[in-house]
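Each in structure tokens, the structures are laid out below.
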Structure I
Amino acid sequence: MSYLYRTQTLVLSICYYMSMGIALGHVGEHPSVHDTVAAISKRMKGAFTEDELKALTPYRVEQFLSDEEKEILGSEHIHFAVNVPVVVSLIRDRSLKSEPFWIRENDWQLTGMVLTLKGIEVDVWQKRFEAGSIGLGVNSLGTDGIHYVPILTAQDPAASLEVTQIYPGQVKALAAEDGVRIFSDMEDTLQTLPDAFKGSVLIQTVYESRRDAYLVNFFKWTQYPSQPRPDQVVLTWSEDPKTSQTIQWRTDTSIEKGLVAFQTKAAYKRFEPKPLERQAAVTEILETPNIMNDPVSHRHFATLRNLKPGVTYVYSVGDGSEDGWSEIAEFTTAPESVKPFTFIYMGDAQNGLDRWGSLVHTAFRERPDAAFYIMAGDLVNRGNDRDDWDSFFANAHDIYDRRQLVPAIGNHESQGGHPTLYLENFDLFKNGPATIEKERAYSFEYSNAIFVILDTTSSVKDQTLWLEKTLSQSSAIWKFVVYHHPAYSSTPNRDNPTIRDEWLPVFDKYHVDMALQGHDHAYLRTFPMKGNVKVSSPKDGTVYIVSVSGTKMYDQDPRDYTEFGMTNTSTFQVLDVHISGNRLIYRAYDIDNNLKDELVIEK
């Protein structure tokens with residue numbers, strides 16, 4: 001067959017599912033791209049001025065690389081072996097222009113074939129290889145783009161092509177056919193395959209690894225560098241909410257220890273002479289070498305135990321010195337018995353964190369009775385850039401040091417690979433499934449409700465048995481699940497069938513009342529759903545919500561499961577759980593506290 005094709009358009013149906021967030025480290029004999037990038041970034045810090053680092057381009061980075069570094073970045077990102085001579089076709093994002101350099105410099109030929117992937121144009125480059133080992137390079141040195149997709153075709157149409165020795169382990173070889181998944185960490189599918197690729201092998205890449213050599217915008221400057229005085233004070237739960245409270249905060253490295261001073265609010269108001277109780281914190285070093293003006297800080301974690309249920313405490317964090325304490329704040333433990341309560345739920349903050357800060361402060365001002373705040377993932381835009389987290393904490397000042405934050409992981413927490421900063425910033429429950437990393441999924445009970453937080457950036461299937469066990473063992477009246485990628489999407493060209501297939505039968509079996517989701521950047525509330533069909537009442541099914549609290553907005557198309565939807569509206573949701581009559585009142589408000597949606601569920 002001919003390997004230079006006429007221009008044609010291929011429409012790819014995007015079923016954007018989940019980002020596994022797996023860092024592709026050094027395996028076996030292959031030189032580590034990650035170690036190489038780390039060494040390059042270290043060299044760049046000493047070789048360029050601050051202005052030069054801010055003005056870097058992919059071409060300038062390329063010129064800075066040594067021959068050995070170029071060889072590793074140009075051939076060690078993906079490796080595989082073939083048993084017969086092949087033509088490798090690379091579907092590549094055209095917006096990358098002259099990137100990646102290893103295509104331009106190693107006799108790859110542009111075919112003229114033009115496709116449409118994720119709504120943007122991609123081109124196809126090809127090169128012939130003999131049987132044996134083949135190495136492909138990084139996606140880009142500094143432009144986001146879509147990760148390229150390799151398709152292998154035997155040069156001899158009669159030959160039987162076998163692909164082996166695939167590296168890294170998350171990359172897979174699949175038969176190239178209609179409906180094939182393009183990426184191993186998403187459910188993007190290739191609905192219609194051109195005839196020229198029929199019978200070929202598609203190398204399923206890891207979409208999130210497109211940033212493995214992202215050096216252009218690697219260096220950052222935070223607006224909120226750490227100081228000796230505590231900041232970023234946040235309440236979370238890692239143990240029983242009735243009798244414990246976990247507190248975390250930040251200082252610079254001049255502060256080597258942390259303490260919490262606390263007392264019941266009632267005793268504090270009476271000015272009892274008894275000194276406040278003190279709890280020592282665990283202090284950990286947080287290294288973020290790409291933050292040029294604050295590369296190392298200290299994070300302090302303390303869990304107060306043996307507290308009284310349903311009691312408000314006042315506290316302050318510091319190092320024990322006279323002037324080293326934070327302002328006094330307060331928290332309230334969960335009630336011992338069943339009592340009515342209120343909580344706030346929000347979808348993605350992600351972008352426009354200053355505007356999101358106004359929304360979360362509106363929620364706090366209008367509903368100070370809310371016991372805690374749930375966020376369904378994508379708290380920040382760039383999960384491995386600490387300056388984003390610094391902005392998040394600064395804009396939540398005076399909120400999350402007074403009300404517990406219950407977060408879920410979104411794909412943007414895993415941006416750049418493993419959600420390291422998310423896990424290092426928060427101390428959360430460690431009672432999730434044994435098959436995934438601790439603190440990525442967890443559960444807790446509050447009053448007469450159970451909350452199950454799931455991680456759609458990890459294996460969905462690996463959480464199903466734990467999800468069922470957790471729900472089956474709970475006698476809670478109200479059941480809430482929280483996760484990022486929606487089971488019923490709001491945005492055009494998005495769908496997450498694996499979530500529906502794995503988790504919805506469990507939700508149905510144990511009658512989950514509400515699924516609190518994010519990701520799609522538009523507001524949607526479904527009809528009550530059971531068995532993947534609409535039912536007449538929330539008594540019979542689960543209501544699925546999609547919400548966005550930040551400024552990034554997407555379109556929304558009609559779906560037969562949508563009872564109410566809207567776009568271009570940041571919202572926070574207030575859920576009032578009433579004990580009398582087992583009644584739940586759900587309301588969604590915009591940033592100006594205008595009521596946008598309302599639902600009443602009665603058991």
Structure II
Amino acid sequence: MKNNLHAAKAAVLALIFFSASTTYAQCPTLIWSDEFDGEDLNTDYWSYQIGDGCNINLCGWGNNELQYYTNENTEVSDGTLKIYAKRETRGSRDYTSTRIRTIDKVDIRYGRIEARLKMPIGQGIWPALWMLPTDEVYGFWPQSGEIDIMEYLGHEPEVIHGTLHFGQPAPSNQSTTASFQLTEGDFHNEWHDYAMEWESDAIRWYIDGYLYSEKTPADMNGQRWPFVQDFHFVINMAVGGNWPGSPDGTTQFPQTYEIDYLRVYDLADQPHLSGPQQVANMASGTKYSIANLPDDASVRWSVPSSATIIDGQGSSTITVDWQSSGGTVNAAISNECGESSYEVRVEVEAATASESVLENFDQAARITKTFSTGQLSEEIENPGSNDINDSALSGSYVRNSSEQYDVLVYDISEVSDASDFVSGEKRFVMDVYSTAPVGTEILLQLENKTSAQPNNYPSGRHSRYSVNTTTQNEWERLTFSYIDRPDQGLSDQAIDQLILLFSPDSFDGSTYYFDNFEIYSEVSTSTVEIDYGVEVSPNPVSNILQINTDGSADIERLRISDRSGRMIRDYSEVNDSLYQISTADWQSGLYYIEIIMSDQQRLVKTILKK
């Protein structure tokens with residue numbers, strides 16, 4: 001069987017190389033698959049790796065993992081492969097699991113790889129679907145590369161990762177990665193479709209037909225792009241290790257990692273969905289597109305009831321208006337190749353408004369720079385005014401290309417309770433204009449400067465927040481999302497230092513202009529009853545603010561001020577039951593409405609202007 005597969009492989013590779021000059025209107029050809037339909041693992045395709053790695057001088061498999069791999073922790077039944085992680089002693093290890101690979105049986109180069117998977121759950125559980133070089137043409141790991149199609153940590157059941165490893169031998173090894181996070185549900189309770197398209201000069205990652213990452217030789221930081229040779233598949237579930245940490249009292253055993261199928265097609269550049277996963281409250285004009293839509297295909301879009309397709313139904317791109325809740329955007333495609341479905345779950349952010357301006361280079365800052373490894377220049381002329389940022393001045397930060405973890409450090413006193421940022425009730429927002437590639441990460445870290453010293457990570461590091469750029473050489477407003485809490489013991493009230501890391505874990509030397517670095521907080525929405533039968537609506541408001549009363553008490557006076565306390569409206573002798581106030585000329589942000597009743601009671605409400 002091995003010889004037959006190698007003969008087939010030669011034909012397959014010819015098809016894959018030929019596909020570079022074909023068009024995406026062609027139907028992809030399945031060139032190899034394992035559907036796991038039998039009763040046993042197909043050993044014509046797969047080989048077990050047994051042990052804890054010590055027999056090949058790689059104890060803990062290079063990651064301080066805790067499991068012993070056996071050929072007994074798998075089951076093929078009901079059309080799926082199950083890999084079990086168990087708490088049981090084998091050798092000197094307290095856990096068992098399975099690791100299988102296709103080396104010298106199924107070795108591929110380029111094409112589209114698809115898998116349908118269902119994840120386990122729990123602290124210290126680490127399943128993966130990945131690829132290693134078959135012949136190590138360029139040297140030992142990671143010089144010949146590693147392709148992680150999917151990695152998952154059981155304590156983060158809503159997140160998956162796709163990564164490339166490359167560069168020089170450890171500790172000088174490098175990687176480039178991207179993550180995808182579900183906005184509802186998790187990867188443990190549901191099946192999902194994972195795909196990777198591999199070409200000679202690009203690798204792309206998809207989840208349920210949604211493109212979430214692309215890497216090219218430009219992401220190698222000047223190192224070799226080794227992904228031009230034969231690679232083979234590896235499927236395993238590790239327990240413990242450097243990345244997820246060890247299981248704890250919350251981890252249940254056994255855990256099951258389930259694989260429905262693994263398939264390889266000859267053609268890349270297949271249709272895929274793109275568009276934002278998160279949108280602002282009441283967002284309008286949001287675009288979702290199907291790339292590489294075949295000429296003969298029909299497409300039918302669907303959106304949740306909280307959204308409206310205002311243009312593009314039946315075409316490759318739609319424009320959507322959102323209200324205050326999210327849901328799934330789906331594109332169903334039909335053509336001569338068959339029917340397929342692509343979807344992404346969209347989260348509508350809570351209504352927010354600026355609570356505090358940390359730094360905008362036009363007025364006194366609320367944070368103080370104390371150190372940087374790159375060069376910060378303040379009050380720089382705006383490099384390219386647009387609708388996002390038309391202020392006269394901004395800051396400029398040139399990243400130090402000789403520093404793998406370049407840092408820009410500020411003293412901060414604006415974070416009284418960091419748990420608000422962990423929960424998402426408050427968020428950091430920043431305008432960014434960068435020469436860096438699209439998708440570059442910016443990391444924000446909240447610390448206690450007494451506890452956090454250069455060589456004692458994670459001590460003193462309360463929490464981390466991340467955002468990725470989506471454009472280049474153009475202003476965009478970016479909102480940081482919570483990642484993790486490195487030092488779980490640090491008090492929520494102990495934050496006095498903020499660190500920005502532009503393109504961490506790289507040797508990037510790009511310039512990052514930034515401005516309007518602010519703290520945003522959630523505000524309540526909808527019609528709000530204050531007291532005395534008084535209602536204020538809508539919240540947030542666009543053009544007209546309505547004040548309604550039930551007539552049980554009179555309003556003597558109504559005053560409106562902005563967030564700084566500046567009075568912008570003052571109404572007296574108000575005696576109708578319905579008041580309409582134009583807000584068309586108000587700037588976006590928070591406003592305070594003070595209503596003085598006839599008995600001199602004062603009612604105060606916060607309102608958000610979109």
Check: Which structure, out of I, II, was distance in nm of label points 7 Å out along Cα→Cβ at positions 119 and 375 derived from, given a value of 2.4?
Finding: I
Checklist line | Origin of the value 0.00, where FRET efficiency 1/(1 + (r/R0)^6) of positions 503 and 559 (r between Cβ atoms, R0 = 25 Å, to 0.05) was derived from one of I, II | finding: II
Notebook entry, point to check: With P(r) over Cα pairs in 10 Å bins from 0, in percent, for residues 103-158 alone derived from the coordinates and found to be 19, 41, 29, 11, which of I, II does the value describe?
Noted result: II
Note to self: As an exercise: FRET efficiency 1/(1 + (r/R0)^6) of positions 255 and 343 (r between Cβ atoms, R0 = 30 Å, to 0.05), calculated from one structure in I, II, equals 0.65. Which structure is it?
What the structure shows: II
Margin query: When helix-only ellipticity at 222 nm (-39500 (n - 2.57) for each DSSP H run of 4 or more, over all residues; to 500) is computed for each of I, II, which one produces -1000?
Written below: II
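The numbers here are math on the coordinates, done by the rules we state, and not lab data. All of these numbers come straight from a predicted model, not from anything done at the bench. Cβ atoms are built from the backbone, for glycine too; each structure is taken alone.
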